[in-house]
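Take a look at the structures listed below.
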Structure I
Amino acid sequence: MSEERDWATHREAKASKLSAMSSLLDGKLAKTKDAKTLLEGLIAPGDKVVLEGDNQKQASFLSKTLASVDPEKVHDLHMIMSSISRPEHLDIFEDGIASKMDFSFAGPQSTRVSQMIADGTLKVGDIHTYLELYARLYVDLIPNVVLVAADKVDHDGNLYTGNNTEETPVIVESAAFHDAS
């Protein structure tokens, strides 16, 4: 007789993490001042993490908050980003928070990326076209955590991401799609 497979392991892990952080949450909302503590409690070492955004104010907040977490608690992350455009996108590698990156474009950070690769501070998974990167989020780069920037949110957790954020639904759904969590 074969052992039954538990198809809800990701959903159960997510519920457990959210339950552990419930004192910092008002339903699905959190205060800005608690963002670092939430990231430290919700992101596990070695997680695949998508970090969205390049120049929006909210994206700056996300990247700076991730760069501020304690590397003893959050480390060896596999980052998945369409664009490496902010200095703190790379600071997380120097601080040991992240170790590997899959990306599409490095732009203003390209010189620093090449130096970090040469120094061994940053390991590159692959450099993708945008379309390939987004497709692989559903195949073999399925993220454990997706950090997105929104202009507005309601108490039910619905996000309004503003205009020019056409990739947001693709990356948000990729974390939930593989096991309906």
Structure II
Amino acid sequence: MTSAATNTLPEVRRRPTLRFVLANPAHFIAFGFGVGLFPLGPGTLGTVLAFPIYYGLAGILSSQALLVFIAAAMLIGVWVCHVTGRNLGVHDHGGMVWDEIAAFMLVLYFIPPQPMWQALAFLLFRVFDILKPPPIRRLDQKIRNGFGVMLDDLVAAFYALLCLAAAQRVYTWSAI
């Protein structure tokens, strides 16, 4: 088996390039339109990229259409992360940031559009995504495909939303 793709696979495993990202639409989406190539904190940059995507779409879509878009982004993420991970030979490469983008857009959908809530949401989501408390780490280790890549970030988003709901409850009670 000596195809061009097979010959370039070891190089891609070491470090994906812009050429790799642009070679396939799945790679381009999985790498957050190239943001995932940034060497420092690509997951954090992917989460930041969720802001302009979300608020750009929120300005033109109804609330229901926006939620449908986010659900579609999650489903597309399963495919693009599976294809890209397979082509890289790495289950959940750090440069694949579509999982952060889609999951954080879901968080943004449910929180008030105020800077304090957005900053807290960002911080909580990143903490849960990086530390991977139970069951996130186990899911990430056991489900080795695009679904697993997306699922661990979805659970991190759920944890962030739970903490934000608790914070909102405490804040509301303290205002009484």
Structure III
Amino acid sequence: MSKIGKKNILIPKDSSIKIEGSNLTVTGPKGTKKLTIDDKIFSSKLKESEFQIEPHEKNIDKKTSIMWGTYRSLINNAVVGVSTGHEKILELSGVGFRANLKGEILNLQIGFSHDVNFKIPKDIKIAVEKQTTIKISGADKELVSKIAADIKNLKPVEPYKAKGIKEKGQFVLRKEGKKK
């Protein structure tokens, strides 16, 4: 039995889930998300403000238990995304490192001889609060995390002076420099 799969998913008042066979449509104020569930293995129950996914009685084995928790997490991420949204905050650290928004392009000055331009997808909102803080938000958790990872890979944090792009709260293991 899956510990995560057993938990009910609470649906906020302004969001709703529609079940059509193996397709789930989650709608809310931030958008709509469609998911597909293997209805040969799982059955879904929708009560007033709670949603639950359960495997059929004869199909409970280790693989089904793993997939039960995975599907539950995917559905919960979709519900949270369309109701409140997901966000990641990136920090730039280094001398002269800064970020600017130019329409649909994020312009980064991150220690190269040229500026780095990052094209923003249409489902994602990026805000530059300070010149060294980038806020990425959207309804799809996977897409928000992928965009944050792509931006972080433009200039990974180096271990000596911790210069680069990192997530807020990310721990950087520092190394000691050369000794004389």
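Out of I, II, III, which structure matches 21.0, 70 when Rg and Dmax of the Cα atoms in Å is calculated? Spell out each step's value before the answer.
Values: I: 16.4, 57; II: 17.1, 71; III: 21.0, 70.
Going label by label, the one that fits is III.
When helix-only ellipticity at 222 nm (-39500 (n - 2.57) for each DSSP H run of 4 or more, over all residues; to 500) is calculated, the result is -10500; to which of the structures I, II, III does this value belong? Numbers along the way, then the final one.
Values: I: -10500; II: -24500; III: -7000.
Considering all the candidates, the number was obtained from I.
May I pose another question? For which of the structures I, II, III does the calculation of Cα Rg over 2.2 N^0.38 Å, for residues 38-109 alone return 1.85? Walk me through the numbers on the way to the answer.
On the way: I: 0.99; II: 1.15; III: 1.85.
The structure behind it is III.
For structures I, II, III, calculate mean count of other Cβ atoms within 10 Å over residues 94-101 and state which one comes out highest. Kindly include the intermediate steps, with their values, before the conclusion.
Working: I: 19.5; II: 26.6; III: 14.2.
By mean count of other Cβ atoms within 10 Å over residues 94-101, the leading structure of I, II, III is II.
Each reported figure results from applying straightforward, stated rules to the coordinates on display, with no laboratory input. The shown structure was predicted, so the numbers you read here are calculated from the model rather than taken from an experiment. Cβ atoms are built from the backbone, for glycine too; each structure is taken alone.
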